[in-house]
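Multiple structures are listed underneath, in structure tokens.
We did not get these values from a lab; they are worked out from the coordinates using the rules stated. Worth saying up front: this structure is predicted, and the values here are computed from it rather than measured.
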Structure P
Amino acid sequence: MKVNANTLRPGHAIEHQGRQFLITKYELILPGKGNAFIAVDMRDVKTGTKTNERFRTQESVEKLMTDERECTMLYGEGDQITLMDSETFDQFTVDREMAGEAAVFLSEGMTVTVNTVDGMPIGVQLPQHVTLEIIEADAVVKGQTASSSYKPAILENGVKTMVPPHIEMGTRVVVATADASYVERAKD
């Protein structure tokens with residue numbers, strides 16, 4: 001199905017130059033002079049080779065139809081993760097990099113969405129938010145206001161984030177998997 005390049009987003013699959021690619025990053029670039037264009041980072045579905053491409057905003061691109069399967073992550077071993085289809089209970093292994101930068105948030109028992117083209121997995125999408133514990137946080141500086149200041153903290157998976165001053169070590173927080181940003185204090 002032909003679509004305009006400006007409708008592409010991360011997670012979409014396209015056919016370009018006779019090969020199938022998964023879009024991993026998308027950026028609209030508006031130069032001071034000239035026409036706007038789309039810069040995308042993409043990964044070859046079959047070989048895993050990463051490349052980047054620029055498209056004019058009105059350029060037509062062949063978007064592939066993808067199927068989504070809900071799966072549960074069973075375990076990770078090295079660069080591989082083993083998933084189980086929630087409907088058929090079939091187990092299969094994919095590269096951890098199919099989850100992109102959000103792969104650091106993968107954990108056993110997590111429900112993920114696997115995108116497939118012709119039955120072949122091409123990408124893994126994590127939930128938008130995950131709940132993790134703060135294992136290290138800077139002390140509160142007296143006089144800081146909660147409205148505009150944030151302090152660095154480290155999550156249980158080793159990822160660094162910025163949290164409000166009232167968040168202390170041992171607190172469970174909700175973070176966005178897209179950019180590891182603080183969303184809210186966990187309600188459990």
Structure Q
Amino acid sequence: MADLCAGDLRHPFRYHPYYCEENAWWLCAEPVLGPGPHQVVFISGLAGNCPFLHQRAIAPGDVLWWDYHCVVLDGSDRIWDLDSRLPLPTPALDWLAQTFPFGNELPARWRPYFRLVPAADFRRHFASDRRHMRNSDGSWTQPPPPWPPIGEGWNLDIYRDIKAAGPGELLSIEALRAKLRTDQS
């Protein structure tokens with residue numbers, strides 16, 4: 001595929017580091033996800049960030065504090081995290097246990113929350129002109145993907161802000177685990 005980020009040999013999907021929401025948007029159209037329904041999952045904490053393990057943007061074993069992150073949950077309850085060092089895909093309960101092993105040891109403001117949005121809705125409505133990746137002088141905080149921005153305008157905040165009402169279902173990590181266990185029974 002011509003649009004792959006140079007040097008990314010991990011998977012054949014359209015991917016660009018630091019643009020997880022666009023990566024998820026493209027991934028939702030991939031037949032390899034299998035039968036649906038699929039969901040796009042936005043993750044953040046009440047403080048505006050939360051800690052993740054096993055992310056490729058940081059050294060192995062270190063903790064990365066994303067302001068938000070976005071992955072895909074397929075119809076077989078597997079997580080597709082293109083920025084993770086974990087296998088692709090990883091069973092969702094395993095991904096949660098390995099990515100967020102901190103449990104309730106964290107103060108409430110840093111615990112992860114998960115906004116689950118039906119993939120079809122996300123593909124239909126998402127729009128980002130990439131303004132969140134620009135410095136005040138207009139320069140890029142991280143280089144943009146080689147493909148054009150998705151949609152027209154900007155609505156990323158309605159997905160990534162877990163303190164505001166938004167599309168989909170907002171769950172704590174405990175509620176997401178319970179939902180996944182129910183799905184498996």
Structure R
Amino acid sequence: MPKIRIKLSQDGIQQAREELNQISDWLKTKARELAEELAKAGVQTAQANTGQYSEYIWFETTTEDTLNGAIVTISMRDRQKIIRKWYYRKGVKQAVVSPSLMAEFGSGRFAVSGEIKGLKLGRGTFPGQKHAWDDVWHWTTLDGVRHTSSGESPTRPMFTAYTRLKDQDLIRSIAERVFV
């Protein structure tokens with residue numbers, strides 16, 4: 001960080017103000033760059049953890065300028081939904097499923113259980129669920145490929161990205177690169 005030398009005169013104080021404004025602008029720019037670089041690392045981590053749903057999921061970052069820098073948000077979205085069909089004694093039941101939710105929370109006996117902001121997660125919580133406790137079910141992808149499953153393990157792309165972004169070594173290494 002540069003040093004500011006101030007001459008004790010009206011012109012000297014005005015020059016010091018201008019230098020401080022330049023440093024403030026520089027810091028805001030670097031803070032924004034740091035936030036964007038951290039988001040980029042988060043997206044890379046999330047993309048590496050989408051499992052079999054990678055072709056169905058995309059990630060987006062949005063940057064919002066603030067008084068002191070910026071806020072960068074990472075979003076995970078579905079490119080397209082997956083149509084799942086359950087074949088059972090009485091016929092076929094079909095549902096449209098979010099690949100993002102499947103990657104993050106899993107399904108069947110492997111589903112993450114719990115509650116987030118009042119929303120229950122886990123086996124048997126899908127709306128209209130009647131066959132959550134069946135040992136096996138069948139589903140068909142949009143391209144017509146039929147699968148059999150007893151559930152799928154979550155790969156937790158967003159949770160893994162969140163955990164990675166809290167790593168002090170990652171933050172330090174990116175900050176050193178941005179601010180040097």
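State the single structure among P, Q, R that was used to calculate helix-only ellipticity at 222 nm (-39500 (n - 2.57) for each DSSP H run of 4 or more, over all residues; to 500), giving -12000.
Working through the options, I get structure R.
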- Item | With log10 I(q)/I(0) by the Debye sum over Cα atoms at q = 0.08, 0.10, 0.19 Å⁻¹ derived as -0.23, -0.37, -1.53, matching label from P, Q, R | Q
